[in-house]
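Please find the structures below.
Computed from the coordinates by the stated procedures, all read-outs in this text should not be read as laboratory data. Owing to the predicted nature of the structure, the values given are computational and were not obtained by experimental measurement. Cβ atoms are built from the backbone, for glycine too; each structure is taken alone.
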Structure P
């Protein structure tokens, strides 16, 4: 479900305690309300286009304890690093930290060797060239890993003969994955930095949307059947 930035507004939700929450409301082509807390402590509510404001406010108030826990959680994460793409810098792949090793030479290539990301290029001192090569390597690995895991989980018997859906890769700033009403699953290329069990959680979540599009009791019942420990994985997955 896609929510467009131009169809959004800021809300201040007054709580019974006398405190308040600042919330970004995005209206989408969806049937249910959903709430997300991001790494920067932004609280976003996604709502059906015609959903009354009063319903949104009541929804946020009923979720206030969950929101508080999520805000406490994201506060424990270190601030996002400003990557320099220089010799010896650490980058993550499938949950493991790798050391960037830059070498001068051709052809251009990036290889994972003994905990090092070895990049060969003509100008290893140029951060932008290093960044482009490394991003292409991450995208290639994401394409391979996501396709393999998507095919694996699509065969789960609970789905009842589900065909592997179309897969798209995008670098997204707010979401790890999404599923369109046309049955296309989009995954954030940055997800390949996370542990495999967390990648599986996102993929299973989106596959469940092919059977139950909205976040309803039926959806979570299906998720429970496919991945009983999904809540633990959800808690372990870092917010964007």
Structure Q
């Protein structure tokens, strides 16, 4: 996850409502029962919009995809943080979720999701499930989400939480995400939510031709950059540096 940056297309339509219907129903009920978070969610959206404007030169746009912003306004972030932190769940900053991990700053979740240029028929891989929040946002926008978490208790908690909240198009695996999920590949998009020293070659291999990846690259406690990766139909890979960020490191099994 990341702190506020130092200065980052539209998705398809029809299938999204069907894919996310169970989650939307749950969230609607949840929103009624937890109306005290309504103003906090609205404030979070305004702050995301402010950060987008602040970093517009870096990210190359002044607004994010409205479908992404709608997902951000819908997913109940307070249910993806520890109970003692629910009161600050909609602040535009990362929060600890245990085991040395964090839930990302909402602006960064929105930005990374937007950069993927995902559509309603897409299949997406996430490396670094954490609490499951990013996977929940993605699930509102695509057909299928595969997400991997190296910390076993977090993987189990996220799997149970996503299932309980009705995100039925998300599959969680406890595993080292560096090597990706070969059995489910190829992917239309891949998102990595921890900083790697380099872009893992297996993840590039598992991108479809035309696929996109967003990954923070850099050393822990030093400058890291959010990198956008595009794989052309020919297989040629190009990268673009988007924004300076600060993420927890991508860990590997021994």
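Computed over structures P, Q, distance in nm of label points 7 Å out along Cα→Cβ at positions 75 and 107 reaches its largest value in P.
Given a computed value of 19.5 for mean count of other Cβ atoms within 10 Å over residues 67-74, which structure among P, Q does it belong to? Attributed to the structure labelled Q. Please state which of the structures P, Q yields 7, 26, 31, 23, 11, 2, 0 when P(r) over Cα pairs in 10 Å bins from 0, in percent is computed from it. Derived from the structure labelled P.
As an exercise: distance in nm of label points 7 Å out along Cα→Cβ at positions 59 and 203, calculated from one structure in P, Q, equals 3.0. Which structure is it? Answer for the origin of the read-out: P. Between structures P, Q, the calculation of mean count of other Cβ atoms within 10 Å over residues 147-154 yields its largest number for Q.
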